[in-house]
Each structure stands twice: as structure tokens, then as C-alpha cells.
Structure 1
Amino acid sequence: MSLYTTVAPITITCNKRLAPYLEQEVKDLGFEIEEAFITGVRIKGTINDCIKLNLNLYCASQVLYSLEQFQARNADEVYKHLLKLTWEDILPDPGYFSVTSNVQNDTINNNMFANVRVKDAIVDRFREKKGTRPSTGSELIGAVIHLFWKNDAAEIFIDTSGDSLARHGYRKIPGRAPMLEALASSTILASRWDRKSPFVNPMCGSGTLAIEAALIASNSRPGLFRTNYAFMHLIGYDEEIYFKQQDLLEEQIIEVPGLRIIATDYSELAVINSKKNAIAAGVANMIEFNVCDFAETEVPEGGAGVFFVNPEYGDRLGEIDELEETYGRIGDFMKQKCGGYFGYVFTGNLDLAKKIGLKAKRRIEFYTGKIDCRLLEYELYAGSREIKKIE
């Protein structure tokens, strides 16, 4: 019986606060959500389904295929249970595998110890059954086994992804404080952008928001930029299934006539690097890059689109005064130049956000790293209707 066609629970993880957008993505791919939680969703499917999920999801981190749930009070009990699993039917020999874990157990103060016990169980099983052992290491370049262990409840997974899906693979030049690709996608999916009207992105940095907008609008999936996944390193892998999914990725790309995505930055180097990243993502022809102060950015008239900016948050002394002025100018620009648009400001500094001088219609919660952030939405009325100001 092949794991590739055997139905089992699948946990799809994401960074905290991205789960609502991941959940919608998974539903759109035709899967039924059995459970949603703060860092992911749970469905049922096969490893062949995991292939589709890995290639298509913008917001995910890992796609984990469950092998078994069990009880374990300590690491020795984890070892004894995993020694019984038929690893020789899952992992190739010769081969290479890695172990990762998420452990919350009072007997463990270092996840690496749990990882070692999982690795020992697999290697000892091979020695017992085949007289050989596969190679192991920390690099996620082959098969990956993941242990989730909280209190006495444990679950062992095949991590079908390997390296995190949250990095989409096209960004060769990250720039200063780059936005994680999965986070950028999620903020765009959280917005009211219709994927046809203008998307205006000043302060574009390394270009991640503009590039992700172009990918989403053209239905270009992250699987286009990656050639190695952990599911490729298991017994029973059929590369024809993968190639079929790859062909579908190419076939589902669409053109959006008349779409304008505008990205600007005052740094010429940032714009040069953004263009290189856009070329790597295959969307350079969809984005208009310019070097200018954000207040000189073109906002197409009558487009009723989206103005989206991710300004600095001010994490060093001496920056706050300058940034207060910048945030105030962002508010003035939205009021004066963006009538009919929805304005979005992504920030980790809500005190600075007050300097925008407008009342946000929505405050959508996100994290970047460990920083508590908000995506602030402003409805920018055209014509004579007054924009609500902060009291």
C-alpha cells in the first residue's frame, strides 16, 4: 500500500495570523477543512494531494502528512513507539533524511534531543531489518520527518515540503527588512483588491508586495519557482504525478489586460534589485518600476484600485521624528491623490500610524517575525465626500 494514495490526516501550517487566508486557499483547491487553528488547518488526503498543495499555496509553511498519533511521557517512549514503524517501507536506502520537531513536554528542554531520539529510532529500525542505515543531517534536502509532541500526546508526520513554503523561491536579493512572501500574499488576500484594478505600491523595497500582487493576479503559483520538495525523496514517488501538477501550474496562468501594478522607491538600488526579483518571478512585464519619492508615485485616475505601502516602523533611536513626518505625508498623499481607492498601510508601530490622520475602516492583525502588526484599511472617497479623521 503506497502512502502516495493512502488517505490520512494532513496538517498544513502557516505563520501566526495567516490561517484565515490559508483556509480559503485550501478550500479553493477543492479540499474540505476538518479543523482550523491559529497556525494552520487540517484536512484529509494522500501524499499525492500534498504534492498539489505544496505547489499551489501562497500562504502555507509546511504540508505535514500524518503517520500516527500516540502517547509518550518521555523521549524513551517516543523512541520505543517509533522503532515499531515500518520506516524501511517509507524511506529509501541508501537515502538521506532529516528530523524536525515542535515539542512542549516537561521532560525535554532542548528540541534537538527529541530530534535525536526520533533519528535513533529510524536508524535502529533500518539496522534491525536491513543491516544498513540511511544518512541523516540537518539540511532539509531529502526526506523530512516531523514530530509534534505536546504534554503526553505525540504525532509523527512526513513533512512533504522540506524547506518552508513561506519563502516562494524567486527572491534572490532580499534587500533591507524584507517582507516574508507568504505574509505579503496574505496581506494582499486580506485586502479588497479585485486583481484587475491598479495596485500602487510606493516604498517597494525588494519588490515583494508588487511581485506577489502580480503572481496572484496572473494565478502564477509558488510551485513554478521551486524544484526540490521532501515528497520527492520517499519510496513510491512517481515523478509523473509531479510533472502533471507542474503542467497544470503553467496552464492556469492568466493574462489580465490593462492591469497596472506600479512600484516605486526613492532608492535606485532597491528598484534595480526589485526588477531582478521580478524577472526571476517571471512578472517583470506586469510591473511598472520607478525611482522617486513616494509622494511622486503615479496613481491612475478612475481606477478605483489599491494603494498599498509598508513603511518603516522605527526600531532605532532618532528615527521616530523623521518617521512621524513620513506617516503624516502618507496620510496627506492618500487624501489628496487616492480618491476612489482603498488605502492600506502595513505597520508594526500603531503610535506612528496615528500620524496618518485618517480613521481606519479595518485593522487586520498580522505578525512579522515577533512584531505585532496591523494592516490598516482606509476607504478613500472620491469627490466631495469627507474622509473621516481621527478625533
Structure 2
Amino acid sequence: MSSPAHLRHLLYAAALLRALAVGMIAVLIGLYCDRLGFSALQIGIVLSAALWGAALATLVTTLAGHRASARALLVTLCTAPVAAMLVLLSSDGFVPIAAAAFFGMFAVNGRDRGAIPMLEQALLPASAGDAERTRVFARYNVVLDAGYAAGGLLAGLPTLLESLAGLSALAAMQAALLLYCALYAASALLYARLPPAVEERPPAPLHKLSPASRPLVARLSGLFFIDAFAGGFVGSALLAYWFSESFGASAATLALLFAAGRLLSAASHLAAAWLAQRIGLVNTMVFTHIPSSLLLLAMVAAGDLVLAAALFLLRESLVEMDVPTRQSYVMAVVQPAERLAVAGITNLVRSGGWALAPTFAGALMHGAGLGAPLVLAGFAKIGYDLLLWREFRRVKPPEER
């Protein structure tokens, strides 16, 4: 059996390689399809197919993941994108490429919310004691954010290959997508080095959650849906649109603004772990999240771009402090054997909320004004925080008992 530190470092390294690939594919997949001559509708179908494939993989892993080892699942889930990308690169037809996107589960939104991070979240607690668990999740999220950001920069590789190697635009993109395959293949090799049995006990199926965990998970899932649905109203694309339409912000300005925000969010993960040691996980989740929602409401009232941007950056320094603390808390308050099933169901619920919200946000912007989704999101998130504190302030993880 590998040491806890060895397990943790393997998961961190594999997650970094995978995040680089995710950050790159999110930028390149649509551009590649456009180079092949696909219409906007066809590109949308390809992107949607990738998201549905990821959702199906998450559902199957949640329901049946207990039947296989985490190592086998992770290796399989990393091998599938490699095979699918090779199929995609060997064809220029719409149907084969849409099918490849589905079976490859490409993370086209720039952040992986599929089955692999679900499995990693279930495994990470086995790599640390209770006192260290939240710091482990904080570092994990920093690694992912850094990988996503660097992967976005790697998406500039085709331009370099065109100018330095004289490749055509299509050939340069294909070379970059081969790098995507290499990154996922390297992740698979790292996951293959995991011990066959990482969990303290074999994972329990979803329908065998303990009587103590079932109501807990049901309440958490309901609250997480509210939070995710509200978060879907203020995704990066919608916020960028709001800045552009409200203040005339250019694409270059928005790129710098969102890059700075991502760096602040990454640093906040470590701050969250430090704070949680002092005031507790639930208090950290709630008492950093409420100010971030108040800053969101203040953004809507801002009269100029400079003030709105400053409020946005302040919000970014707080808004994701609940991410490592939430992951740590959920994994701490259920039995070790239940972690895979609980990570699966809570991730599925959050994915549903994120996917459902943008349509409503667009309708609100059209009918009630550009700032309406932001206002609704702010109040909904404050409501979520207050309900979370009321329901769970007395449900303590082991290190706080």
C-alpha cells in the first residue's frame, strides 16, 4: 500500500496534467470544428454531445462505480478521451466527430465537472488525517485552477506552430490536439500507479447509504442545487457579457480582468483552509460566501467600469473559499465507504443546477434588464448560505468535535 503522501502526490500530478488538457480543449474544440467547415448549429451539437457524455459517465460512475476499483475507473476515464480524440482527428465528418465528443467526454466549459474529479474527491481524504484534510482539498483546487489557466495559454500553440513551423491552420490545431492526447495518456499512467484498493472500506452503492447519511445527503443536495442554480446566473460568459453591455468593456480588458480574478480565486483556496482551522468548515463556507454575494449586488449598482471591476475582483477573492471547505465537509460527515456515492450525487445535483440556469438568465436579461440575473443570484446565494448555516452548524466534522 502506498503511503498517504505518495497517494496525494499522484492525484495532484495527474490532476494537473488533466487540467492542462481541459484548459486547452475548451478553447480549441470549437475552433477546430469551425476550421472543418461546421455550421454554428453543428458546433453547438458537438459541444452539447461532449457535455452529455460527461454527465452520463458521472451518472454511471455514481450508480455502479462501487463494482470496480478507483484505479481501474480513473485509467478507463482517462483512456476514453485519448481514443475519442484520435477518432476525431482521423475524420472530418460531423457524425463521427459528434460521437467522438460524446464518448470522449471533452470538458468544453474549461473546467472538469465529470466523473474523474468526483473520484478524486472521494479518494483524497484517504491521503490525509482529519486535521489535514481541508488543506489537501485546498491544494488540490489550486493545482486544478493553475492547470486550467496554463491550459488556456497552451491553446495558443497552434498560432506558434503556424508561424514557426509553417504548418497550415488545420494541421497546427491537429498537432495541439495530439498534445491533448499525450496529457490524458500521462494522467492515465499516473493513475495506474495507484494501489488497487485506496479506500478504507470498499465503496458502498448509492442505495446502501446508512440511515444517518441519507437525510444528511438529501438536505445537502437540495441546498447545493440552489447554490449551483444561482451560480449558473453568474457564470463567466454571462458576467463577461454584462461587463461588455453595461460598460463597453473590450475583449482584452475582460481577458485581463478574468485572469486576475482566477488568480485571486486560486489563492483564496489556501486562505479558506487556514480560516477553517480557526472558525470551522461551515462557518468558513457561510461567512465568506455572504460577503461575496453582497459584492455581487454592489456590482450591479456600480456606476462605472473601474468600480465594477474592483468589486468583481474583491468578490473573486471570496467567492470560491467555499469550494475546498465544502468538498472537505461533505467527505467528512459521511462514512468513508459512502464517499464515492455521495460525491457522485452531490456533483450531479450541482451540474444540473449549473446547466439549467443560463436559459433563465438570458430570459431575465431580455425581460427585466441586464443586472436582473446578478441580483437574483445574489439573493438566492444569501438564502442558500443562511439555510446551510441553520441546518448544518451543529453537524461537525471529526476534527471539530
Structure 3
Amino acid sequence: MKKKALILVSMLLAAVMSTQAQNLYICKQGNVETAPELTFTNGGSTLNNTMQTADIDSITTHIPNLHFVGGDLSMLLKYEQQGAKYLDKNGNNIDDLLAFVKQQGWNTIRVRLFVDPSNDSDKAVIQDLDYVITLSKRIKDAGLLLLLDFHYSDTWADPSKQWTPAEWLSLDNSQLQTKIYDYTKDCLQQLNAAGASPDFIQTGNEISYGMLWGTSGTSANRCYTSSDATNWNRFTNLLKQAGKACREVCPRAQIIIHSERTPKPNVLIDFFNRMKNANVDYDIIGLSYYPYFHGDLNTLKTAINRLETANYGKKIQIVETGYPSQWEVPGTSFNYTATYPYSVAGQKQFTQDLITMLKEHPLVNGLSWWYPEANAKGCTGDLSSDWYNAGLFNNSTGKALDALYELKNFR
């Protein structure tokens, strides 16, 4: 092997070993040998002291139960711009949050993307393509995986609102299919060109009832209505075009279809049955689970059990979750404080128990905390008030909370 190739293989092996590979296969002149570990010796001329490097044709590995864990850090650039002070749990300054979370075992960062967020005044709706490219490049340069979350809207897309971007409102259904394909393709091409290719792609955010409904306040294109068959056909055709662009531009990325119907397993199963019957191309079932909205851990467990029994042949990821450390999140509809008090310890225990339960399910390979970077400490702008309390930093002190350090245990 040439020296440069040898260095690359050494780096690959280091990465493989860090994922706890159980089997490494060495192909040499038509024969295959297995090894628990690989070490280049004698200046790189031999492998494990016995095998001549020049005789090796290929090295492959089997990595069982590879898990992806991290959080949605979509607001990081704005927090940095406003001077947020991030500290570890001992009060030491964190100079680079991405490097810090990687040190804590995170390997995947989620980032949302709006079409034109300038049409919204919400201080958290700021992630246009330029913003996302900048943040995503930093994520990839830090050696982390990227989960790109297309909202296909100018504002928050969720089960109660999937409003069509203002510039797309005049398009008919056929033109919308072309637009979602072109838009998805262009965004991904620009990310690729910037060295920020996504590893996972959500084609829509919490799309249990469809997407691109039209003007704000309308519901004519919403699924599960009187125009059911027509709307489902419209919706799945849009998803197919988005997925087509993903496969063409980022063929190695895995596509996630995202639903938040965790507390309604019958609706969840019906939704993914429709995806299957419509031959929608995707790889992963993405779920939102917020206990303060959705219910206890058994609620999530039941949903996962039902999905496993349905046997869709897909992996499952919890792409959004969180729990408060001080007070309840506004709009809370399920009080879980008898089990997990609103405290640092309660948040930590919730995280531990969530991970324990998820690891009982072989199909579940992803866990992402939503908005962990929320941190008002040191902020001088509109993020200076502690307006969210299920993040992983204390808004008053800027210190990392215990739950942040627990997430690595999902790997």
C-alpha cells in the first residue's frame, strides 16, 4: 500500500474500532480471515505482525447495533452571536459546543431548514439555506453526522400547521411536485458543494396529516378529511418527489419519514401502512416523543411495539424528545412529576429510563434531544430570557446539565 492509502486505512480502522465492531474480515488472495482487531506493524508493512500489507485485497467490517445519538442544535449560531456562555457541569468554559458534545459521545446533530424564514417573526425561525450551510459545514468538519430536517414551509411545520411557502402558493399540485423536487435537489447540491452533505434527511417535519396544505388557516389539503383519498395521493406524490431528489443527490443518506402520533398507535400504524401501500421510498421511521405532551414511557413503548409488529423493514429513531429541569413547558398536558420531578435529577432519571427502554428494541437506532442548546446565560439579544426549559444547559448559570452526559449511553 502507498503511505497515503495506509494512513487512510488506519484512520478508518480507528473509526471502526470506536464503534465496537465485532467482526473484521480480511480478504487476501481469495481467502478470508477474521480478526478481533487490526494493528499495522513493522512500519506498516505487516498487519498484526503476521500478514503482509501488500497482499491484502480488502478489509470489511460488520458493525452490529450502530446507534446515532445527539440533538437538534438549530439555534447554535444565533446563541453564539448573542454571546451565550456555555460551561461544562464543573463550570469550565466550553469554547466549541460541537467539539464538546462529540467528546460526550454524541455523533449526530439535527438541523432544521425553512424555505424563507424571513416571512416569520418567531425568533427561532431563522434557519434559511445560508444559515444551514454554515452550521452544517461546522458539524461535518467536527466529525459529526448531519440530520437535515426539511420543514417545506416558511415557518414551523407540525401536525396542526403545514403551510405552503409564500412563493409556492400559486402552484397547482403538479407544479408543487416539480417544485419540491427542484427545491430539495438544489438545497442538497449546495450542501454537497459546501462539504456539508447530510447523512440523514427528513422529508418533512411531523407530517402525520400531510404537507403543503396551502395558505395559513386552510385545511383543504389536510389528510384524514372528507377528501381523504385525493389528499393522500397528493401527499405521497410530494413525498416521492422529495425522496427522488434525495436519492439522486445524496444516495448514501438515509431518508426519514417523521410522525408525532406516538400516543395514537392506531393512527401511527395507519399512516405507515399508507406509506407502504403508496410505495414511498424511505429508510427510517422518525418519531417525536415529549412526555409532557404525549404521556409516560409506556406510551412510547407501545408505539414502538406496534411498529415492530407491523414489520415495515425500517429502523426507528426518536428524532425529537426532551424533559424539563426546572419548571413545566407551556402547554403541558401530562404531569409526569410524580416519577420525574422538574429538577436536574428528574431530567437525568428520565433520560436514563428512556435510554434503558429504547435499548430493549433492536430496531431503534437513533435518539435526538430537541433544542438542547437553549441557554440564556450571557445572551444580550432576544434570546436573553430563559424561554425554554427542556434544554440541556441551565439558563441562569450556563452549566451543562447531567442529562447531557447520559445520552452517550444510548450508543
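Each of structures 1, 2, 3 was scored by distance in nm of label points 7 Å out along Cα→Cβ at positions 42 and 242; the highest score is held by 3. Identify the structure, out of 1, 2, 3, from whose coordinates log10 I(q)/I(0) by the Debye sum over Cα atoms at q = 0.14 Å⁻¹, for residues 146-273 alone was calculated to give -0.78. The read-out comes from structure 1.
Work out which structure the value 0.40 belongs to, where FRET efficiency 1/(1 + (r/R0)^6) of positions 90 and 354 (r between Cβ atoms, R0 = 30 Å, to 0.05) was derived from one of 1, 2, 3. This value belongs to structure 2. Hey, P(r) over Cα pairs in 10 Å bins from 0, in percent derived from one of 1, 2, 3 reads 5, 22, 32, 27, 12, 2, 0; which structure? Matching structure: 2.
Laboratory data are not the source of any read-out in this text; all were calculated from the coordinates shown. Note that the structure is predicted; figures quoted are calculated from it, not measured. Cβ atoms are built from the backbone, for glycine too; each structure is taken alone.
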